[in-house]
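Next up: some structures, all given as structure tokens.
What follows is calculated from the coordinates using simple rules that are stated; it is not laboratory data. For clarity, every value in this text was computed on a predicted model and none was experimentally measured. Cβ atoms are built from the backbone, for glycine too; each structure is taken alone.
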Structure 1
Amino acid sequence: MPRPPRDRGKLILGLVAGLALGSALGWATCTPPPRERVPGGWTAVVWIASESAPDGGIVVRLTYPDRPRYGEGTAAVVEVPGADTPGSVDLPPRPTPNPYVAQGLIHVVFAFPGGGRPPLPSGGTYDHRGQGSLRALRDVVRLLRGEALTTAGCAVADLLPYSITQVGLIGLSNGGNTAVAALGLFGGEMAVDWYVGWENPAGVPFTTVDLGGREEPNPAYVPGTCRLTPDGVRCEVNYANLRWDPTAHSGTTGPRGGPGLGVLYHDLNGNSRYDPGDYALGTYTGTFGGREKRVHSVQALEAAVARGLLSPWPSDVATLEEARRFWEIRDMSRSYGAALAANPDLRVIVIGSVQDHVQNTPDYPHLVLQYQGWVEAGIPWIRLNPDSAYVSALAPGVRGAPDNDANIPVTYGNIRGLLAPESVPDPILQLAAVLELSDRWTFARWETNRGTVLVRTW
């Protein structure tokens, strides 16, 4: 079932603009890139003309199967990487079967501006998932839709032996914030058919791991209190023991670690200095006036300002106003409505396991609020975890996969019983969700549950 064409005028204007940019920079008409044999298919690297990387374009790797999953073509799956990584298109050091290609899908990876490693870098400068990064993702989707060109003047039809019938995104962890924020800002320019979100920290307090991380819950968080607001997720947290230790390093990894001196933390043992018995609040990196700074969540900074903790203010910590501007375009919890307004037929599967790869809260607010946010925005079809038929088809020996109906209510009261046990590997959940949405879209089958797969897994 091919997607109805987008506005033809916009398509023509986009292609004309791409050709004009390529001509201005001296790019010739289409020169197809060399391709390399991989198990079950082929892979090729191209660069996309993009305003976010005018000095070289955005690097993209297309890995595609010999035989498409559907007779007329297949789905292109764009993987949006997690954390604060600028991305890469490098192949694994040893040739291994690509799970998407093995199922007849096109796997698309890319590097944000300033990302990638020579000889396969993107142009531009990495902005830690800001406007340039969001535009880069938009331009990847536009290439796949035939609405943008490579720097060598090629359209996607010049690069593949069959058609792309649909485009889906899979946001891995923090990649979900990037994917949905891009749909919120640029959805009218990036036609996406479906979205899979794997354990997304869908809100700033989750991105900065303020409420509980890995093996360590934060007892200052009041479970069941996180809610969606027009300014994103807000949660009730007891800040009575919030402190700033200007001489300490957090000594942890991920968002709660880093080289900067000074730690904003909950003084759980009451000794007025940061030590391993306390809970450090995390940060992401942002660039302000040419200087890199640590960016806390807005809610944590509001509490710190109210208590006069950061005085004098550390030069490498973003101010409250800087943090507000920073998170405004990096927070998927503000973007559900705008994303759906631009792509009203979007379908979504949210993936969640009992033990999240980062978050550690008893009520899973990062999953509950993401699901509820899509529902409140009016999504026509959403599911928490893929159909167990797809999990079983991919991994017949795996037991215990959930089989939740689509569009059911998801609340703090029932969330735990809807999650996947750790016996179901994350890569299987991810691939099952992608295959389910791709098959359902192809055959327009949006019933709430299925007992069998629509296309036999290969």
Structure 2
Amino acid sequence: MRKKTVITSLLATQWLFATNGVSAQSLTDVVRETLGTNPDVQIAISQRNAVEQEMEQAKAGFYPSADINVGHGWETSNNPTTRGRGDGSSNLDRSEAEITIRQLLYDGSATESEFDRQRARVNSRAYTTFGTSEVIALKAIEAYLDVLRQQKLVSFAQENLAAHQKTHEQITKRSERGVGRQSDAQQTLGRLALARTNLLAEENNLRDAVISFERIVGKKPEDLSEPDSNKLVLPASLEDAIAMALANHPTLMSAEADVEAARMQQKAAKALFYPRFHLEVSGSENNDLDGIPGPNRDGQIMLRGRYNLKGGRDMARREETAHLLNEAIEVKNNTRRQVIESIQLSWHAYQTAKQQLENFRIHVDASQNARDAYKKQFNIGQRTLLDLLDSENELFTARIDHANSINALIFATYRILAGTGQLLQELEVAPPAEIATVSRDQPVYKLPALYNILK
């Protein structure tokens, strides 16, 4: 069961940072562009495509192979034939031309198992590509939200600096007129310097956020707009989120494909204990061979069986693949635990941020009201300058906490979607085409009829 998660209009309004651009750079556009250019995604795509070509190489084992041998040169021969002719040694220009076509008929399912292993590896890489795409998409979202957040914090720091500047000017004028204390002017000067420092720090944090955005997305942020979180759909409960993650998480699906690949590898190792049968058709056109002048033509159609004994190496290979299969199974089990842990952490982060948000909002409203009241009371001598300055800093801190809480809530929402494998779907962003898997229900090869009979 799933429910629609709504980020309230108040949250969106408070989070929005106005921009001067005519056309805003939406979060969906940024994610889509990132997936098309990010090096990590391109690396995963190349790795998947490379493994697909390994599958094509394995598939070639089901089809006929041809060996062509040609040669021409000089040969000297001294054998019973030449000696029987009375020639002793014979020198001739030797030429050879031979072709052999070989079709696999039976190998204990070794070729089929190798093909299935490579197909499972393709699927594993496809899921890895999808998982990488979701991870990079989440990083792009984090960078996007962080730029918006830092822009907001810079504006808060600017407002805080302006407020301290105004207070300092007011106190300085009082001191110059002789109705204020010099110590008050020094106190406001110190707080003004601190406000400038806070602004410098937030501006530096914004520059860092822009650099991080550029590293992930590939270009600088321009006119970012508030993401439409109203469309996001989350699982109704933690239990539903875990079930969805176990069913859809690409990393877990990749681990399951790795188990299948290891199982097929073990099956191929067992095939080493069976003979191999080939149908061979060959023909040759040779001239002046072994000291005998004239053409020499041969043609053969043979059913050949081969059995290779390797002195225990095949048994060791079979045991090796058994251990590799156990390793793949345990890797999958460990991945399953990590997926559950990740979705639990994401869910609790979301719930905590949602619960904290209202308290942070109350803190901002209360701090704003207190600061306004303290200003009036200070002007009539009911509050000290220290009270006024502290209330200004309290409001500044409250605004920062509230902005951070909003960012945490929105990011936690996207983090849950990534943990359940639904992030790109919810963003309506098409994943890379290379996430396509190869289904076992649709064989991409045809086995020779005799192969199936021998099986």
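Annotations
- Given 3.7 for distance in nm of label points 7 Å out along Cα→Cβ at positions 306 and 354, calculated: source structure among 1, 2: 1
- Structure from which 0.05 was derived, FRET efficiency 1/(1 + (r/R0)^6) of positions 170 and 346 (r between Cβ atoms, R0 = 30 Å, to 0.05), options 1, 2: 2
- Computing helix-only ellipticity at 222 nm (-39500 (n - 2.57) for each DSSP H run of 4 or more, over all residues; to 500) across structures 1, 2 gives -7500 for structure 1.
- Origin of the value 0.98, where Cα Rg over 2.2 N^0.38 Å was derived from one of 1, 2: 1
- For 14 (relative contact order in percent (Cα under 8 Å, 6 or more apart), calculated) the corresponding structure among 1, 2: 1
- Which entry (1, 2) yields the derived value 16.9 for mean count of other Cβ atoms within 10 Å over residues 34-41: 2
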